[in-house]
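Throughout, read-outs are computed from the coordinates displayed, never taken from laboratory work. All values derive from a computational prediction rather than experimental measurement. Cβ atoms are built from the backbone, for glycine too; each structure is taken alone.
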Structure 1
Amino acid sequence: MERFEIEGGKQLRGTIDVRGSKNAALPILAATLLSEETSVIGNVPRIEDVFRLLEILESMGVSVEWRDERTVAVTPKTVDPSRMDTMPVKKIRSSILLLGSLSARFDHFSLAHPGGCVIGVRPVGTHFDALRKLGVVIEGDGKGYRIDASGRKPGKIALREMSVTATENAMMLAAGMSGKTVIRVAAAEPHVEDLGRFLEKMGAKVSGLGTHVIEIEGAASLSGAEYSVIPDANEAATFLILGVATGSPITVVNAREDHLDIVLEKLREFGADFRIDGDSITVVPAEHLVAVPKIDTRTYPGIPSDVQAPLGVLATLSDGETLLFDTVFEGRFNYVAELEKMRAFATVLNPHQVLFRGPAKLRGTTIRSYDLRAGAALIIAALAAEGKTVIEDIYQVDRGYERIEERLAALGADIRRVNDR
């Protein structure tokens, strides 16, 4: 089991690059299965979730070739779902994205229960309901799901909620069928839009991207395509919050302002400011952090739930009280108990709300990362704290952040990865 050892209390300086979006790369890689031809995907982040999804594709007979450090060529000509390795499926939540692409190409297949972060109940009912409305029959048992897609057909559907991955599954199935499909109550996140752009490159006609009504004119035979994944807005937000929390004038490169508008506005409420030059954002540290009375995460264009935990750390360092309300997921406050070990003042009011009181003088100790975004938040806390912090179970961080310790060390952070094996 690897861990991070961090000496905090230092101001950081320099430039850090944002990698490709995890939440865009995964559905796009799943969508490559819609064609027998080769697709070449650029700006792919080298993270555990991507490696596991590619491992799943390879287990089904898909050819995967890294053309360079961040460009991967996927050729699904000989894909066979019956050969799918269930172990990596159980490790990542994004394996659920195979429902849409495989349903477009195969009449029958099975899928094990997907894995991923433990951040509350994330039901798959919205996925199943959307695909069933498009003619797919899904039956579950204790081990996973059996899918009969032989009756797939285009149509008009409304999602039960604005689920990102349910929207993406419906989009992939719609793109792989001849005819027009209309998806209402669709998610509008930038990574959903990025998937739509890739489907257009493959030959589907897509309209309404960035809105809650998406129309897709699909085709039974799509072509391979070349595409470059958008930068990761959640990673950019993490680094910007790190700069604000540690009072560091770091510059975050490949950070799209139009994907970060509300996050930047919230950080300005805390007292920070920014210099923005194209896709480069430099933190202007606050002389004094002032608590924001209420922060609530919502579907796009609201504050992403993935940024909630880093903002929680910032709240502990700010003067006053902050009520943090996660409207998207319940039970995403495992990190709060770890912050309390570092002498933060916080009260979990219910599974969706926590009250922070600051400013706290965080002290280093031994803590654990329970999920991906919590792990990133605890790194921020450790770098802002006095003394040494040990963060255990850092595999969770590796699922979404590429060699984060090396990139932070380049800013002057005292952080190292330790493996006792």
Structure 2
Amino acid sequence: MSVAERRPAGAGGAGTGGAWRVPGGDGGALPAGSGTGPLRGVRVAVKDNVAVAGQRVGAGVPAWLAGAPVEAASAPVLQALLDAGAHVRGIAHTDELAFSLTGVNAHHGTPPNPAAPGRVPGGSTSGPASAVAAGEADLGLGTDTAGSLRVPGSFCGLHAWRPTHGVVPLAGVLPLAPSFDTAGLLARDAALLARAAGVLLPPAAQQRPAALLRSRRLLGLAEPATARAVRGALDALAARLDVPVRDLEDGPAGGATADFTAGEVEAWTTAFRTVQAAEAWERHGGFVQAHPGALSAPVEARFRAGRDVSGAQLAAARAVVARTRARLDAVLGGGWLCLPSTATPAPPAGSTAEGFEAARAGTLRLSTLASQAGVPALGLPGARAEGLPVGLCVLAPRGQDRSLLGLLGEGAPPGG
């Protein structure tokens, strides 16, 4: 039976589903915490691409789950939270092989968005975001390759942290595109997110930004209502921190204070998608070929696009990624860059495939900047566009995660 034949009812294939694949065990108990520590009693919703001892990784695809082994140990990132006193509330759904940003899953349906009923929760950390926003869990553990924590954070009114690339171990986490993959957290409560992230980070001295940087180009990539809401949230954050807001300047591209050009944005978006697709195909192309019809058509198409990337195309795309990394490093030398977490609020759950893809493509122009540069990103909730949650995303220099998370104790607004 094909995916289309077994798709849940609902316009656009976005049928209603719950947040959980394993709410309370699947033939075995879920791991308990140490019972003591800074996260004692914290309930964690674990994305279904992270190893949980005694369970199988389902990755949002029934055919994957059917062939997955039972995990002998939890992923180190999860074990660190358990050692600090947290416990697994459940294993929560993800988009298929984590290769989406909407939260729609053709097999399990779409987890609800408690912050915007009738709209998608965002993905691919969709189940954890839904559970945390509903109060069914306190902390969401998920992954972010192209925005898969920051997007559901924006859509569901949650705090979202994507760490510096490589600072959080990814052993036991299913890869998608290792050049960009990270594991991070979602939470309603700012203090909890800071405390939980602190468990995962090495010690480091905190710094304050010299300024909060605003890019008219990047703000202009968002829909007007979203841009206005994010601009207001940025001004309010700057006032609370007592630091100036500085606009990147019009002028020749490439300078440390120059705003990004339209050409740069399109180049980094195309390069990211090329590298991501090539790496995703390298890791999962064998599964896609061996299981025809196991993935929905849009997700399978993303994987198959990687099959056709030539060595020359991949090398050229990696060169653009390297230039983007250097460009952002120069900008961040003058302050922390602030931009919309998403280009739009959460689309309606009944959107067409074309509507979902348009929203996804718009957001990728924004979200993939941090992914390519490997810098930490913090999504802050509280802004609203036409009554719907949208996030302000703040990027700091590589390795300054603890400094960035300091915003959570310095006036970050509460989650929705």
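Just a few scattered comments:
- Origin of the derived value 1.7 (distance in nm of label points 7 Å out along Cα→Cβ at positions 107 and 147; candidates 1, 2): 1
- Among 1, 2, structure where Rg/Rh (Cα atoms, Kirkwood Rh) as derived comes to 0.98: 1
- Structure responsible for -9000, with helix-only ellipticity at 222 nm (-39500 (n - 2.57) for each DSSP H run of 4 or more, over all residues; to 500) calculated and labels 1, 2 on offer: 1
- Comparison of 1, 2 - label where distance in nm of label points 7 Å out along Cα→Cβ at positions 179 and 203 is highest: 2
- Mean count of other Cβ atoms within 10 Å over residues 235-242 from the coordinates reads 27.1; which among 1, 2: 1
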